[in-house]
Structure P
Amino acid sequence: MSDRYKQPLVKDYEREPVPLDQRKGWGRLSLVWLGGIIALSATALGGALGSGLSLSEAIIASLIGCFLLAILSALCSVVGAKTGLSTSLVSMFALGRFGSYAVSIIIAIALFGWFGVQLDLFGTTLHNVIKDEFSLSVHPKILVVIGGVLMTSTAFIGYKAIEKLSIISVPLLGILLVASLIKVINERSLTEVLDTPIKGDPLTIGLSISLIIGSLATGAIIGPDISRYARSTKDAVISSFVGFFGGFSVVLIIAAILAKATAEVDIVAIMLGLGWGTSAMLILILAQWTTNDNNLYSSALGFSVVFKKVPKYILTITAGVIGTLMAVAGIYDSFIPFLVFLSALIPPIGGIYVGSFLLNSNKFNYENLSNVANVNLIGIIIWLIASLVAFFTTPSPNGFGLLSLTGASGFDAFLVAFVLQLIASSIQKNKENKENNGKTQRRILG
């Protein structure tokens, strides 16, 4: 039997490169991306677009926003595919050892925090489904615990389990959304849907694009956590575009059409109104599962860089238990502003490691990790500057709202960090080339 089939169930290469014989093609990677991206929150965003924009405007905003997200994800994912390393390890080359620890902790806390928020949504949704379909009242907190156990179990195993679950959930959700679209179009002509007036608070295309980018900017930045399993950079790029541009935009557009055709924004209410019943609700809940275990998975990858002697599966269980208990305690109403604050610190990290990699890719090698400096002061300064930009461009109360660049604060921070890092890396590279040329000349003259 080949080594590929002898790997332990929970072997996930969290502190080393993923071996080449464990790498995947773009098809399987795309399913993982789709499973992580498509959830109740995505359909809710699409419904909001349909409620606040004309259908043509919603389609334009979806395509532009998702295309920019795909580019962001592709840039970050190329680094993961080339190195085979997680986001936390990749950041070590650009920010130094201690800088990477800070990155790991911020990513880990932010993601297992969002795990709890999504878990609370999971419990509430399942509670409503059981009550409406079976006239039973199961306390949401009990369902939160059940959901926490299920989601922790797949994150505990790692990429292998996430991939298998995505293979099941993504096609089912795709069928459900397409079937729903066909059903509403049969009941109402496309012309009627197109002419449906805006029913919710009006949105602009620019604001809608920023909402789309902001909803998944963090997921794009931590792309190496998934793309480290890519067989090639081509597979990483294609899967990013299939997930973010193909999958996410289609879900947003279908949800917008459904919202206009049914005058409902809540996807659960839409599905029940279409008469799909329990099966549709189970598919939606499964989609939420495949998204939320990704949060916990990347959180554990971040913690594993800091707590090197603790196995990743123990870190996953610990984070899952803490996230579940916090969801049960219901503290996320006050915790969400803190999570928004942490999430603003993550996009600059992508700009820094992508900018550094483009000019110094030869340094991004696993063997060089033992030689990295404890602190890369230039990288840390760029991180602080770009993070401040994120806060300046984030509207109050979560930010200062002092200026506006692209309209998406996370994208602003990425671009600022990327440009500054390109400049810094270019200067550093020219300096090293001059020093090497000087040494060469001295050897020749000597």
Structure Q
Amino acid sequence: MRVLSVVLSGGAGSRLWPASRHAFPKPFMRLGGSTLLQQAIERGQACGTGDLMVVTNEDHLFLTKDVLRELADPPQTTFLLEPKGRNTAPAIALAALQCQATFGGDTVMLVLSADHLVPDVEAFVASASQAFRLAAQGALVVFGISPTGPETGFGYVEVAQVSREAQPARRFVEKPDLPTAQEYLATGRYYWNSGMFCFTADAILAAFERHAPELLAASRQALTASRAVDDTVRFDLHTFGLQPDISIDYAVMEPADNVHVVPAKFAWSDVGSWPSIAKAHTADASGNTMPADVVAIDTTGTHVSVQSHGAKVVATLGVHDLVIIDQPDALLVAHKGSAQAVKKVVDILNARKHETVRTPVVVHRPWGTYTTLKEEEGYKVKRITVMPGEALSLQYHHQRAEHWVVVQGRGIVQIGDVEHETVPGQYRYIPLKEKHRLTNIGDELLVLIEVQCGGYLGEDDIVRLADTYGRA
């Protein structure tokens, strides 16, 4: 039996603002020392899956490759790059079509979300093994989570009676209100829908053909119009957009009659809010989850997360059941009972076109990162890192000059047609409208401090003349 891991890595994670943003969403957040995306990939590997397929936004390709580089044994990976979000049904249809063409229709697809937390990998493997057997027999399998409370943030799956055995699904229901959720819990017939699935490529495509033929036709068209280079499939924006924006539950799982529920033998969280993030940490005697250097006085049940450009003292006094998320450019203070409403904050900031919704403090690029340390009228200060062997594009700016000082590593700074080897402590000046490029020629991370001076300092004032990553 051949098993393929398919990891769906999308979504903005609005309820985890300001840590999760459009350009750096929840799958790339670290929890327990590694990113949620890495944990999802490693869960699939623990189940014996040989190859990996990642469906993600085209802007997140280099972030995903960074995660794969951190793995001890990176799997052979195919990337399906979405030009825009189109929900889980099109993502799974495209993955199944690609899987069928590449590996064969009898390949079992283990579909995982990149933003779930499953601490007990061994227990997950046991449940997955049961799912593989059912999938090989033609079933569409969903992993069901035994509910621990009347949760209104999850979808539910009804069965004959919650048990430790796999059984047919009776129906899928969407996120209920609180009285309905309480009723579901009292009956003992409902699981939470984990959003993790298992089936063969042939079985799920047959289900699409029967229950969502128009979607499948649109997905076939999108794949036909796609451009595949090596391990990466890029989709045409127009044909991709013809696919309906619909979940796999609505499109296929609800009307299908061959769906089975495998009960999860593992703890699970979709870490969809700050209280759920807090629960994933070990609390102190006062129920607080916070860095050890936070000064907490008369504080209980409070979660604190701090990201700062430098050392920062954080103190809490006389507060209870709060989440305090401190980033260099944004601060969230919320009661845990209101944490689900963080999306309302994001909606307001979106309406204001505020940059903190889209861009993280540390902005990742294919070559490394940049961080804005200070910005005022007429100047901006950045910290730039370039990975070994990587290079920025050859570029120039219409409205700003730049001053560069290398503080770590060894690089080549091209100014005009002249290349200058530059080491820590050396300074280079980039005049207005002069073409320039930075390349790391050392074996360690290259770190540069950049001071921009000019009347306009936006990121769109870049004219690329040549680029290793195809952006020119």
Structure R
Amino acid sequence: MAPEARFKVETISKSHVKPQKLIGRKDCQLVTFDLPYIAFYYNQKLLIYKGGVEEFEGIVEKLKDGLKVVLEEFYQLAGKLDKDDDGVFKVVYDDDMDGVEVVTAAAEDTETADLLKEEGTLKLKEFIPYNEVLNFEGLHRPLLSVQLTKLKDGLVMGCAFNHAILDGTSTWHFMSSWAELCTGSKSISVQPFLDRTQARNTRVKLDLTPPAQQNGDGANPPAAAPLKEKIFRFSESAIDKVKAKVNANPPDGATKPFSTFQSLSTHIWHSVTNARNLKPEDYTVFTVFADCRKRVDPPMPESYFGNLIQAIFTVTAAGLLQANPPEFAASLIQKAINTHDAKAIEARNKEWESNPIIFQYKDAGANCVAVGSSPRFKVYDVDFGFGKPESVRSGANNRFDGMVYLYPSKDGGKGIDVEISLEASAMDNLEKDKEFLLTQE
């Protein structure tokens, strides 16, 4: 396939699925943990499966039947965004709403192997709905759209979730619950905890106008430098090497070793900073979107449905990062994560509520490395009855220079797949960095 060629995907049908039983009208106020993401794009996930082609129509019906049942518990995904009389955003479900959008499509000249070798997301866009659709469009669009595409030797499930109503933990809770029902369970094992006001009960009115598409003078904003995307697969032994290196010389006063996440983050931050050829005085920011379910007071259950994440930032000069041993950066990351406790979360919430800022997906900081998703998510256990996925990917939405997604390795163990988006010349440098690539041998 030529580099510029796109996969030929033909839409077959479009329908909507809603809960099997009547639920009535349900309103749920969006809270401070949800609202900053209202101007992000829909969060996209792509699951590639091998097999199931002969039974494609039957699989689609089985998936829809499972969806009808799982939406009885996760009914918010079948609703819409709305505002109350005071302008406070909420998610609303009513029985007369359309529900979740389900699209079926075919790319019968395409094999799973063709998709598995794609490093970037540009050519995968045809398989995932709602490219470049902002979350506030959930006022008049479904909050979840699923596209099921038949391949020559498999099928692809592309999902677009409205990020204003749920985070990664909730996304994979929903996906695993849906799969559970499709493989014979009569009910899901973990019910979602749906009352967001238990985590935060402050009403925030947003004066939301769509982010400007143009500068005030009418000129188009400068085009962003082209990005290059790549997946770096760190085996379990490579992760052990990275962790051992970062923990080789514990800093004075260290009370516990650096975790796998802190060690790998340090490895990525160092290598990306080198690849960018920054000046010593240039600042570089490390950002992690941290799960706050166990950090808030009182703690929320793992099954809390919504967003319960906050971005945690740490910053240093590129020269300091490069001149110091890895435990320097690891200590910065560890401290930022450890000090983000209930008190810090409360302070951040109050600060935002006093001056609500609508973030855009690329507002993560200068020369940033921003980490989303988690290798703890059991993405390869999402088996609907036709096998485990061959690959799980993030879509093209919400990518910018320095965005990193972490996924568990498909073969299990402690391996981690690292999806990185970088400005093209920096990626070229990273791909040649033997110290970074200690795994890929």
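FYI, it's all coordinate maths here, none of it is from the lab. What you see is a predicted model, and the numbers here were worked out from it, not measured in a lab. Cβ atoms are built from the backbone, for glycine too; each structure is taken alone.
Structure summary
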read-out	value
Structure from which 30, 18, 15 was derived, semi-axes √(5λ) of the Cα gyration tensor in Å, for residues 97-264 alone, options P, Q, R	Q
For 22 (relative contact order in percent (Cα under 8 Å, 6 or more apart), calculated) the corresponding structure among P, Q, R	R
Source structure (of P, Q, R) for Rg and Dmax of the Cα atoms in Å, computed value 24.3, 75	Q
Comparison of P, Q, R - label where distance in nm of label points 7 Å out along Cα→Cβ at positions 105 and 137 is highest	P
